[in-house]
Structure P
């Protein structure tokens, strides 16, 4: 399953860079594997717990049910890789685990489904809107590129300072750079709500990123923009690893808990699978997402990645499994619409949306039936 994720859902973050000819396909596949694997270990815990424990009430996912769910979702994703129509891993995995869990005798977790559904429905609209607005801003003649692009990089820097990572201590095992510095210096509350030290650290980090990129663009505007695009791809690939690994490791959470095995080992197992999948299977979908959905330049590619980063980190903070295919494809479409609908393949989009719906419902039905078959075959 982790291999399938590396080949499919972790591919889109570098697709805009490939589409803009800022990075060759095979080199992008290498970077996807490395950064996604690091993100899986540093940020994968919250999504893994949601998938493993919150999708079904009344029963714990058994090893046999986990096997049925993982095999089902991996098969759906593999079909997407083979056909070039990316299957949202979050949809396929959620459907498969829910189906297997219901077949096991569990009850639907309607509160969780409502929370996931609202977030999933909002993602394409929010992602496309942010991408469209960003692309429009970058095309404005009254906003110099030497200011507009570094300003976007500064915003990304501010968010990065507040990204939860396992390397920083925190209440749930993950903290942020801003929070870590605030703890060391001494927290100062502003109006009883804001951490003043954290705000200062965030703004300072954003300013540092702004100044660094602006210096690059003074030397060469095109080279600076391409470096920012590749850097964004790395950050989004890191975020995708953190959000996607839980789809593979989540069903095994109850098993590892019962064995008393540290969860970091489970995340490392998922990270290895993602690394190998990205290196071996991602080039096909890199080409599909970068060239078949919309023809993007470097600037619109930047617009396509920024919402992916923001939404992914919000989902990780909330513990919501998401599909990076959904986010990035929506962003690619939104940024492509800046030059009109002619740059977007409506037929490809229509088939993709249909594939997404089929994957959610179909994986649930297949997961339900597959567990019954395995249970009969094993006498469980």
Structure Q
């Protein structure tokens, strides 16, 4: 293998380059990025950048020292065996890493809607978060909550519109999301649940109910779709992203996939997972690089994510799909620090959500990895450390 092309210059792409070199690949590497900016981190966009704490999140990686040919402002257009088609022409490759990430979903309507995916998006949005500005946020998921947090802190009048019965509904489920509802009122943010958007208008939103929400700016945070349109018609199998096995191999020889666009098979959970989180972009490239170079490697993490919203550090680890019940550690109504555990019928932890309980998160992630059974009575007591709930 002489030439490896990495498509996508985000964190997953950069880490793929680093992993290739770390595994001893001495051939040519070309890194292609659609944006004109040097590779940067995305999580701070909705946090530090939006809050005005920094203007840059460039990834700390010396691409020159790694001997990488960086092609910015270049988009992938198509793929056939051994050839990548781009807006700048064709590139032949021996190995290919697909790391094109995801693109935000937009609502219908004639009005301008802000999304938050790129550094340019974040800087443009930050410029309108001024005292007194009326900001309508569509979606009370992770991004919507973080945008609302920044807007409220900037002194804006914020309304969050959510189609579901609770914030974080699709990510965590209604029972977990309902515990976060009071956070909005405490921050002075109006939260409208069960509200479907009909259209985005030049002066705000029109709901399906006919109600109007006047706003100086609308921010849409209703999710993303894998950026894989350019792969349609190729030999790469697609279904909610790029289908990959537990080694991150795709259906096309010498092609692997990482990051938000990869839908890989998890041995741990016995199902496919596509995880749109920073931790995946950080960890998956090592497996992908090893696989591409003919080594035996399996990607099977316990997914992890964090969010900073309304003055709280919210962390999540695991996958709740296999759980049979939920158990609370602490009282969200009385205690600012609490955790929620997803358990199987035989009391094995599959996922944990923590609010300002970092030790629970660290220990809980290890318990999920280890698969130990827990004493649910002790687990319900927040004064008992989670590791002391493990049954002998």
Structure R
């Protein structure tokens, strides 16, 4: 018996689009939506994070996966999204399923107010019995402002709705300890610490934007929010329920048994780095206790141009990331504060403030299982 829970499904482009014809694979969609119907009958809420719009639109704009540039992919996404949604709608109606499209951008995840608004929309769709089909709005995003892969997007959605399971359907049956083309490669059925396998995850598919590395990054984000991730081959008669019931091989990335709160999880699970600060080793050690703020006298160096409310990555003197927190100031204000340490913050900024760059309530130390980001060159 499968416990009733919220389930997020991420489907890769190679499963949805024929690689040669760049047309929808209706046979796969039939198996997928039939299994979604089965899970819903058991009481689960299901959310789909679907790739495929760019792949399905490439033929229309006269490009291939190998030749398409950024503007080509944006145009292809605009052409392919109606094809993708129409395919889902056609197949979904056979099973009495209603679907809705939710297009997101990076800011919908990184801005907390927009994050909450998006969550409310998804929950309302689920209350109405509608299946949300979520994708990045590829027709308007550029390399600088995009999530970049639907694996991490799906993990953020799982965090957003408090999902217990994230199933990533792909072209392989799970994680291997090295390139699966290597005859000595061994299948990994269960993972606790994804950092142990990051070195073995290079490469990506022809049609997709992510490889196994982004899937492990997504799994790490999900497990910190208390969500179990499954990486599995999508070509199966029951691609979802057979994974959850343990009937076929898949890699299971174990959820943290003591997940972070929703607020802490939102702060720590980032899709892009807005900015960063370097502090001394002694200050970084003190931050581990979780009850210390970052003050202007703590800052050794800073990188990035950011605004108030952006999440900053905190590094120690060795360039090791130690914490993430919400900035109370813009990058320009921090420069003014740190360049004039003997002048009162209120006098420098023109308004009353305690001068704490990151308050302790908005700062989260990173634990040993959290994937760390390399320090920018400016502070490394």
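Here, each number is a calculation from the coordinates, and none is a lab measurement. This structure is a prediction, so every number in the text was calculated from the model and none was measured. Cβ atoms are built from the backbone, for glycine too; each structure is taken alone.
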Highest-scoring label, criterion being distance in nm of label points 7 Å out along Cα→Cβ at positions 122 and 218, among P, Q, R | P
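Output the label of whichever structure in P, Q, R has the greatest value of mean count of other Cβ atoms within 10 Å over residues 50-57. Present the calculation step by step, with values, prior to reporting the outcome.
Values: P: 21.4; Q: 14.2; R: 28.2.
When mean count of other Cβ atoms within 10 Å over residues 50-57 is calculated for P, Q, R, structure R comes out on top.
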To which of P, Q, R does the computed value 13.2 (mean count of other Cβ atoms within 10 Å over residues 66-73) belong?
-> R
Matching -25000 (helix-only ellipticity at 222 nm (-39500 (n - 2.57) for each DSSP H run of 4 or more, over all residues; to 500), computed) against labels P, Q, R points to structure P
